[in-house]
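Just so you know, all these numbers are worked out from the coordinates, no wet-lab data involved. As the structure is a computational prediction, the values presented were derived from the model and not from experiment. Cβ atoms are built from the backbone, for glycine too; each structure is taken alone.
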Structure I
Amino acid sequence: MKNSSSQQVGLLFSVSSAIVLINCLGAAFSSHRLLHAQSTTAAAPAHAIVHTYKTGSKLFLDNGTVKVGIDTAWGGTITDVIWHNMNFVNSYDNGREVQVALYDGAPYPPCGDCTGASGWDPVQGGDHFHHGSPVVDQKLGPDFLYTKTKPYQWTPENKGGDKDHPVSSDVFIEQWISFLPDNPSGIRVHYKVTYFGKEPHYNTFQEFPAVYTNWEYGKFVYYGGDTPWTNGPLSFFTMPDRPKTSPPLYDPEQWGALVNDEGLGLAVYVPGQYPYESGFRRAPDASKNSGANYFFPRIPFSFGPGGVLEGYVYLFAGDYKNARQTFYALHQRFPAGDFLPPYGFVDRPKQNDRVSGTIDVSGWAFDNTKVARVKVYVDEKFVGTADYGTKADVSQIWSHTSPQLGFHYNLTTSGYSRGQHVLGVDVEDTGGNTAVLSRIPLTIENHP
């Protein structure tokens, strides 16, 4: 999220190339992925009495042990998780809280060479001028909260807006919040992101969700060992100060917690996520910010027309040891399947390379299960399957990955006309999930 780790971006394609991609890419993108299958809502424990109510722009869900608050003035972001009078969530501005934000693995076409959060970046809470994203539908159920948000782009300046004119995005973010039926300290958030735009947005990590806690909850707890779900020893980590961001922390149990010295705080479990977390902290500064800690689970996704990213996120308020046992029970009861696409990058050729003859198309990719094939396209027409499994030095950043993650393909350009073309690479896993990597514009210079 805002001030979060920069997204690894691909390469800029021209506006003319973008038109080709818009027309051709829809079917290649992940259309609908549900990270964890359950019913939308569930009753609270029989011994708990759940109250829902509204105060100003905020909606609350309270079972006597935990109170959850969302702010409809800020897109329905989770601003409060209160346990024994301790609110763990940092809500200094609309870029924090617990919320969803989305990214494109390539720059957004109208904004030149912009990357990361200055490109396509719908944010549930609103834009960086503090305009709150509009909630277009909301409901106070008897034991759940529901909102539907049409988020603003975080950076409006390069998309036709400015400090007085926010820019709407092309997604809806829906969320349903309820308590776990067997644990009053557990919270279930069902997110559904629906993309209704036409431009492709390429594979990268989405904040699903971003998690911000108050400054005193600054010790990150996670399991970083080789035998997950065996109650092995946990790891403790202090996130680096901004502008630095932590390297991906290997986390095969798929949960992390930001806690205080007593081990109390907010734990988050995302079944099906990649086994990595990243984060940072911002020290308190009375003139600038309240001080916060941040992390996000690694959720790769590509958005094409009609694409939907949907899944469950579990929050736990209180002692991280209790949180871990609750997540263990959820893991046993609802094992997550393979719902996410691979993650990868094209190293060669580079953006706007001028090429001729036979060129090397190469890069790397990995998956939370297994990569099945790497497909190569020219102008969105399939041309062949790359060799996969060559050596690639990726494990220095992505620990516990295989050294054999590279792909190579020899592309003969002699059959193509002189001028501009677009190179594409898609990576499929054994579950049928596809990562649509950022497209690369090329100029072919073969002589007639």
Structure II
Amino acid sequence: MVAFFLDRHRTDTVILAVAAVGFLFTVAYGAYLAPDWDPTRNDQRQYLALAREIVERGEFTRAVSPEPFVPEPLRLPGYPLFIAPLCAVGCSNWAITLTQALLVAGLVVIVAKYATTLIGRRGGLVAAGLVALNPSFAFFGAHALSDLFGAVVLVASVAATVMLMPRIGPAGGFLAGSLFAFTVLTRPVYLFAVPLSMLGVALRHGLRRAAAPIVLAVVAFAMMVAPYVAYMESSFGRPVVGSSGSALYLGYFQGLPESGLDATEREQLDAGRAAIARFDAVAGRAAQARAWVVLDDELRARGLALIAHDPWGFAARGLFRSIVLWTGDVPLRADDTTPTIAILWAVASLVFFGLGLLGTVRVIRRGDPLSALPLLLILATWGASYPIIAEGRYSLPALPFVAIGVAAVLIRLKKPAPRDVPSRAGTPPPAHSQA
């Protein structure tokens, strides 16, 4: 028992050391991006404006005093609420970077603990190391963007569902539901993680044992999401607005050269550009908010019409969008990214993704119902992103699960002992064997 305690203490020390590496890597990216903090990614200004007004006005709006309140149709409140406390002292980019460096460190610890339940302690350490050394997490951690935050809360939600709901019952369910709500309030497309995680727990532990925690998770989720839904309903007459229409429309043309457009595609492209020009010409923050909803609806309708016009071409270009999803966003400033660096990054990213898929399949073969969750979450992220315009940062929530798969390839997995066979000490065997 003493040897077990010492071994576990040593493992936790190593995990904290690896987490410190992730923290320092993110801080180093902050030093690289300062003092202009990558201004080409202008979404940062919108998030900072929303966080600043949450502090100054207590309202979710980009309108500044003495302007009247204007509802926000594009960005969701999850990330602005997270950085709002930092805006109480000036919205410093360094404060945001240091805080998100702690998020990266926390993500490393969560991945280590969660991966240990699937592939053992050695596998957990390897997966944690792959996350800490992945420059994508550090790069986006040094930006005032929602992508890193969304990835961390999604992984934390899944880990809380899998590891805490069975142990602490309804309280674990309430925590998991709250984390999932923050996840969806950051990016609604991540909603797929909720049923997948809950179903995995129900299959693993039985519906009778999982029912109460799942009910509490649903209650917590509904309680936290309801104010935003009410905000949208009262402002725009719908539960969510966002940018799904423009993402679908732009996704149709991604990978399609303009010289190859047929008459219908050319007509829709010109009409879409005209609609965007009309939106750009709208003056006044309130009018712009209403105009955005109209524009997004129009672009969604045009995108769906284009897909109906050429469904097979759209599906085939999904391969290109998929490559961009898993290889895009070289973690450097655009001015520092050369074609050679972009190619090397793309090749490395595809190899990492391929090994991760192979490894998650190996994990499934271990037989635990929850062992399929990493692969399902990777595929769900892929599927949800397939129809829309692709950017590499959209794959960030899936990369920790890809890292778990890569770790499963790099270590030698052992088949776990059957759960229904008691050990010689008279206690149930562990849910996994140490690799």
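Below are the figures for this structure:
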read-out	value
Origin of the derived value 18.2 (mean count of other Cβ atoms within 10 Å over residues 131-138; candidates I, II)	I
For helix-only ellipticity at 222 nm (-39500 (n - 2.57) for each DSSP H run of 4 or more, over all residues; to 500) computed as -23500, the structure of I, II it came from	II
Origin of the value 4.4, where distance in nm of label points 7 Å out along Cα→Cβ at positions 235 and 355 was derived from one of I, II	II
Given 22.0, 80 for Rg and Dmax of the Cα atoms in Å, calculated: source structure among I, II	I
